Structure 1
């Protein structure tokens, strides 16, 4: 097995610093979408991560992409369309049509970090633009005194449908849940 030399993908990456009972590491999530004809150079790489640019700004979900097989990456684009609260623990995937699906935890509807929702968006343009954010959870999730909430989050997609997964309350007190997000793609 041969590995390439490591490549820096973004200079914009700060650990999250907002108050919470739970761990909030800036976990990155990565997905790839092959372009035909399939070859190492014809792979588009997508990365999402949570970043908190300053103590005055909340955490935001950032998106970057590489259209040259991972040799270089675009500047980051904020995916959350509302900067109120904290947006963190993002996950990304692509489906067989090349659509990009992203989900994350979001406190925009809360007065603090003790409760949150799951939000999502998608792009049918290879990440050039994204659709408005949609709230996935029907009601806010209470983190209670949980120390882990996002380690169990992710997203998968196929046939224009995305399937985010999350827990409803954190480690050992929550149910693992999912919802099907049906998108109309071109």
Structure 2
């Protein structure tokens, strides 16, 4: 068990040690800058994460609560098929139904495959009598959790992209410095030719 834990911790420790600024003479200023950027991005995530999660959760909750409130006025009404539904993966057919306000409506609705003309099916409609589909069955609390998780993932992606962008820019500077140093070293090895 102890060796397994050490096998997991060793790579993480090496990574941490590689990013830690130290007095290593081989570590360039670019390397120290990159370590500082990684540390700053990590701190930014830890500081911003609670606020971002709270905001994402609040937005998710409000949207779900507003949707649930709007869906309370939806009603399921009987609709009479005007034509036989076609055999398809997602069959639909023309139907006629009465809106909650009493007006007669006609439109295309989803129906069971092979439903015959004249048969009655149930359709969800809004207060104006437009077909809507079934109401959402989830809870606003579940949407709040989803909103918080998505907001945290978004924050993580933004910060990772910032870190990757800085890594690419600093990598170019690092390669230019290595090329410059190689020019000096190569002339010493080859005798100045």
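Rule-based calculations on the coordinates, nothing more; no lab input. Everything numeric here is computed off the predicted structure, so don't read it as measured data. Cβ atoms are built from the backbone, for glycine too; each structure is taken alone.
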Q) A value of 2.7 was derived for distance in nm of label points 7 Å out along Cα→Cβ at positions 127 and 143; which structure in 1, 2 was it taken from? A) 1
(Q) Given 22.7 as the derived value for mean projected area of the Cα convex hull in nm², which of the supplied structures 1, 2 does it correspond to? (A) 2
Q.
Quick check on the output: 0 is helix-only ellipticity at 222 nm (-39500 (n - 2.57) for each DSSP H run of 4 or more, over all residues; to 500), derived from one of 1, 2. Which one produced it?
A. 1
(Q) Given 16 as the derived value for relative contact order in percent (Cα under 8 Å, 6 or more apart), which of the supplied structures 1, 2 does it correspond to? (A) 1
Q. Ranked by distance in nm of label points 7 Å out along Cα→Cβ at positions 31 and 63, which of 1, 2 sits at the highest value?
A. 2
Q) Computing mean count of other Cβ atoms within 10 Å over residues 103-110 gives 24.4 for which of 1, 2? A) 1
**Q.** Which entry (1, 2) yields the derived value 18.6 for mean count of other Cβ atoms within 10 Å over residues 111-118
**A.** 1
